[in-house]
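Multiple structures are listed underneath, in structure tokens.
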Structure I
Amino acid sequence: MLSPLVTGISAGLGAAAAFGLAAGGFAYASKWPGSRIFGEALIAPRRAGELALTFDDGPNAIWTPHLLDVLSNHGVKATFFMLGSRADAEPALVRRIVAEGHLLGNHSWSHLNLALTPAARVREELRRSKLAIEEISGQSVRFFRPPFGARRPMVLRAAREFGMTPVLWNAMTSDWKEPSAEKIAARLQRKIDRLGRRGYATNIVLHDGSHNDAAANRGPSVAAVEKLILRCKPTHSFVTLDAWD
């Protein structure tokens, strides 16, 4: 017969293990882009050979114009998931993005972890950002990407209530902290190739801005975009996300 001490320790370990499993399960459900546990989101269809370039956390007054020049030079359209606060600070840049034929998306107002944010604040983050971007751009905002990919059922419901399709991704690398454009492009190329072999299109996340620093250096990301376009354009078509909705 086990002593009360051993029994207590075993119960404590069991509770800790259960808590760890629950925490791990929540982390997977709320942040892993391929998870459907908390609800459906747009990622990419079975259309091998199609690529969607998407950019988060902008606009960035320094680097977004350089990115737009690269996209224009190669005739490529992209989707920009903007922070409402950044859009509000750079209205002329928002209007340039629209004028050049790109698609706008909502990335919340201030880049909170919405999986852990009170419901009323979640709704305000989505509502305020959507209204600001639409007022500046004159374009309806129909797509929403949660910051960090973090969501729970009410976040996805709120997005749809505001007329937006939730969007995640299937190709991303740490471009926000990688100084080598070549490494960024090479890692994404491997993901594109792997997804293509499985018959899938690729929904690529890069960053033209930062929620921490309005003037963050996104030079490596912009340079990587050009490398990726040069490598992929002969064999792939670039689309905006409304082609898949």
Structure II
Amino acid sequence: MPDYGRLIVVSDLHGNFRDYKRYLKLWDKDDEDSHIVFTGDMIHAVNGEDGSVEIIEDAMFKSSRYPNYHCLLGNHEWSHITGEDIFKGNVNLRQSFENLVSYRKGYIEPSLTRYIRFFKLMPYFLKTSNGLFISHAGPATDIFTITDFHNMFDDDCRSSSLHGFLWNRYAARFDGYSISDIDNFLNIIDCKFMIVGHTIVDSGYKVIGNQLILSSSFYTTFKSYLDIDLSKNYGSMDDLVGDVKLID
């Protein structure tokens, strides 16, 4: 990202088309210095109306038209690339999305293939010039050097490192990451702070050491986004948290 302008960071919409449109209103699409990034998991509603198809159709259009519009890969988009089932409760969300595509379009192909092709083009990460690293989740716990970080791109999205950046949560299970994992990773890639989604935070955001977790839509009472000044020197986590905002 450039060292000037504005970046709106939004996480985990999970098919909430209403919220998607609300966040788009914060972004000036015609200003090339105004950027917006969605940090993955744009699809797969669990409760309520599922606008996943509408979100992806619009995301595909805007990605092709506006270089200041960005979508990162989440584990829910990943499930369609790999064909691996993903469940919430007893619901197979990968299958539910395919059923939704068939229902919305009247047929499943060629739309599903188009969507998966779009998912494959989604970046895994975004890095700003003022020291912020943005991804869906993570960090992976098997990144020990910058060479490790670069090498994981030589594999496909089933590699353990990339899997960590799509699935890992803070100390939530045996492969969860710790505060020291966050600090070690940030030191390796020469960044100050890490911004992720993936984990539900009812207050809208949560600070884990030098990591900021955002909850912009899914299952939260308060819905937050980050309004970054790309020219600003973020010297502390308090500086970064000061630019967290709640959507009206």
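Only the coordinates and a few stated rules stand behind these numbers; no lab work does. Since the structure is predicted, the reported quantities are computational estimates derived from the model, not experimental observations. Cβ atoms are built from the backbone, for glycine too; each structure is taken alone.
Identify the structure, out of I, II, from whose coordinates Cα Rg over 2.2 N^0.38 Å was calculated to give 1.13.
I
From which structure (I, II) was FRET efficiency 1/(1 + (r/R0)^6) of positions 28 and 76 (r between Cβ atoms, R0 = 25 Å, to 0.05) calculated, if the value obtained is 0.15? Write out the running numbers ahead of the final one.
Working: I: 0.15; II: 0.35.
Going label by label, the one that fits is I.
One of I, II was used to calculate relative contact order in percent (Cα under 8 Å, 6 or more apart), giving 21; which? Please list the in-between numbers first.
Details: I: 30; II: 21.
Working through the options, I get structure II.
Where does the value 16.0 come from, among I, II, when mean count of other Cβ atoms within 10 Å over residues 36-43 is the thing being computed?
Attributed to the structure labelled I.
Looking at structures I, II, which one was FRET efficiency 1/(1 + (r/R0)^6) of positions 188 and 220 (r between Cβ atoms, R0 = 25 Å, to 0.05) calculated from, given that it came out as 0.20?
Comparing all candidates, it corresponds to II.
Name the one structure among I, II that distance in nm of label points 7 Å out along Cα→Cβ at positions 60 and 212 of 1.3 was derived from.
Working: I: 1.3; II: 3.3.
The read-out comes from structure I.
When helix-only ellipticity at 222 nm (-39500 (n - 2.57) for each DSSP H run of 4 or more, over all residues; to 500) is calculated, the result is -15000; to which of the structures I, II does this value belong?
I
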